[in-house]
Structure P
């Protein structure tokens with residue numbers, strides 16, 4: 001068994017304000033996406049004539065700044081509403097003021113993804129931009145934020161795994177005196193490191209636009225469904241079906257089916 005490293009979730013207190021590691025991971029994830037999408041814009045501009053390259057890049061960088069703002073809002077609002085609806089709706093119906101209390105915890109990746117998709121689609125719709133082109137640019141960078149977010153969960157000692165006797169098991173402060181899987185680290189490796197290793201080299205692959213987004217949805221779903229077998233279900237929900245299926249697996253299955261549908265439809269050149 002390995003000792004759980006007790007890291008204070010709060011980086012620093014400045015008066016009544018506290019800065020948390022988890023919040024820092026969000027900032028780092030968004031920052032990494034911004035820099036890597038920016039890198040792609042410069043890479044794509046190499047195919048343009050030199051006299052129009054600078055103007056085209058400057059225009060798209062302005063679009064990137066605005067679009068990222070929309071995406072951040074979509075992730076935060078969607079992540080919170082996703083948690084409220086998918087994971088603890090009866091509680092929040094009885095305590096509606098708690099819906100806005102994000103500092104008490106409770107964010108859903110699936111809700112955040114839905115929120116980001118809607119926000120990105122809305123921005124592209126308003127400004128007559130190619131949604132799938134921008135989506136593909138972002139999804140190859142998303143695993144960095146996913147991996148950092150799971151490290152934040154690990155520092156918080158939340159979303160820990162099921163009881164186990166493997167040599168690398170840990171006793172989490174909120175998990176009782178039972179050794180458990182450090183499932184947050186499993187997710188950081190699969191949804192973060194491995195997914196980035198797969199997707200980032202594909203950024204300039206000349207696939208039909210949107211297929212990288214479809215692949216992201218399918219691969220994330222596969223990794224999340226697998227890790228859920230090692231992760232402790234949310235106590236207020238437990239297992240949803242047959243004594244072993246979790247809410248995370250059900251939502252991920254929906255993502256996989258949607259990604260598979262997109263892969264097929266976009267590969268045929270249809271517009272969704």
Structure Q
């Protein structure tokens with residue numbers, strides 16, 4: 001089994017064992033068009049296993065669409081090849097965390113965390129639910145309904161639900177954008193700790209969030225869209241946002257985003 005820090009262990013004896021290799025991702029020749037306009041054309045990328053990759057870019061460039069393609073949701077051109085780095089299929093190896101918490105209002109916190117088990121007709125490991133709620137600081141609210149929770153608490157439930165799936169790959173589409181700045185910082189720290197060792201692809205509009213969490217950062221730009229040259233911030237995550245090195249990279253990212261936005265505006269005008 002896998003602990004929330006990514007460590008493999010034998011649940012029968014509670015002893016740590018040798019870690020399994022992290023699941024890397026590859027996208028080869030991704031193609032997608034809407035109404036005859038190409039969004040992706042031969043887009044290829046490798047995402048390192050066990051690392052957190054952040055993707056930024058202007059609205060509408062295709063960031064969320066790329067995540068949905070990797071998850072196997074929606075339209076995909078037959079020429080597109082998406083798989084684990086070793087070529088194996090990604091079936092049943094991906095968990096998704098969206099911008100909205102998507103909690104079912106008639107279910108308790110515990111029931112929302114275990115929703116995947118219920119939908120698949122599986123027996124719920126109640127001890128694991130309790131452990132995850134303890135990890136996200138909501139063990140005392142396990143019987144509460146979503147309406148009784150703050151926005152930050154609801155997102156922590158969503159994070160626990162994502163972890164409950166136990167998948168090696170986690171796709172995150174702006175999961176912290178709907179909360180205030182202080183709550184967002186706390187959620188970033190919590191997610192960095194609980195998702196350590198997993199392969200995370202994270203779409204965000206916040207350059208500083210990417211610099212705090214990402215081992216690798218790409219700016220998506222153009223039409224057809226491509227991923228820009230990788231930026232690899234130094235140091236362990238979550239990084240200190242006041243670090244001068246991060247501030248310098250923040251300026252670099254803002255410049256790249258400005259160029260990407262200008263490119264998007266120019267493409268829109270030409271069309």
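Any read-out appearing in this document is the output of simple, stated calculations on the displayed coordinates, not a laboratory observation. Being a predicted model, the structure only gives us computed values, none of them experimental. Cβ atoms are built from the backbone, for glycine too; each structure is taken alone.
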Q) Looking at structures P, Q, which one was mean projected area of the Cα convex hull in nm² calculated from, given that it came out as 17.0? A) P
Q: Work out distance in nm of label points 7 Å out along Cα→Cβ at positions 194 and 218 for each of structures P, Q, then name the structure with the largest result.
A: Q
Q. Here helix-only ellipticity at 222 nm (-39500 (n - 2.57) for each DSSP H run of 4 or more, over all residues; to 500) was calculated and came to -19500; which of the structures P, Q was it taken from?
A. P
Q: Using relative contact order in percent (Cα under 8 Å, 6 or more apart) as the calculated read-out, with 19 as its value, let me know the right label among P, Q.
A: P
Q) Of the structures labelled P, Q, which one yields 3.4 when distance in nm of label points 7 Å out along Cα→Cβ at positions 82 and 186 is computed from its coordinates? A) Q
